[in-house]
Structure P
Amino acid sequence: MAPNPTLIVLIVIGLPVICGTLIVLTLLILNAMKKQKAGSPSPDETRIIQELHQSLLRLEKRIDALETIYFENDRHQKGNTRNENIR
């Protein structure tokens, strides 16, 4: 049985073309990603990061205040429970 000429053409010409195309596309994508990483952040990105940082600082202060209130109330309630148990 003789090999199919279409299959031979596909293997000899098509497969190297497909592999070469994939390699070139991969290299282009990697170069684009490197350029994107190397660039400095835009002014909008910088502003957004600064706003997020300020918001996180405010959130940390609020959490500290809530912890203080919670532990003071908890300590106060435990003190009342102990006083009732003593009576």
Structure Q
Amino acid sequence: MKSGHYQVRYLMVRLGLKARYPKRFKVTTDSNHNEAILPNSLDRQFEAKAPNQVWTTDITYIWTLEGWLPLKGLPLVVFGRCY
């Protein structure tokens, strides 16, 4: 079915549809602060020798009808897998 942009505009107005545009990029990280920055004690060595030696957290975002919602503070155990 061929249609021009005037017909598409007419049909969208008639059906009450509106175009959705992607949001512009928004900077959310504030690196210009005077807060203390902790040293990188793991130095990308993610293998622990025993349980409860190394812990870390992650922030995961889930898309919902209300928008992106963060799940904060999910603990990740860095030791190994149980087989």
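The table that follows gives values for the structure above.
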| item | result |
| --- | --- |
| Given 18.9 for Kirkwood radius over Cα pairs in Å, calculated: source structure among P, Q | Q |
| Test item: distance in nm of label points 7 Å out along Cα→Cβ at positions 35 and 67 calculated as 4.7, pick one of P, Q | P |
| Parent structure of the calculated result -4000, given that helix-only ellipticity at 222 nm (-39500 (n - 2.57) for each DSSP H run of 4 or more, over all residues; to 500) is the read-out and P, Q the choices | Q |
| Highest-scoring label, criterion being mean count of other Cβ atoms within 10 Å over residues 27-34, among P, Q | P |
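Computed from the coordinates by the stated procedures, all read-outs in this text should not be read as laboratory data. Remember, it's a predicted structure, so these values are computed and weren't measured experimentally. Cβ atoms are built from the backbone, for glycine too; each structure is taken alone.
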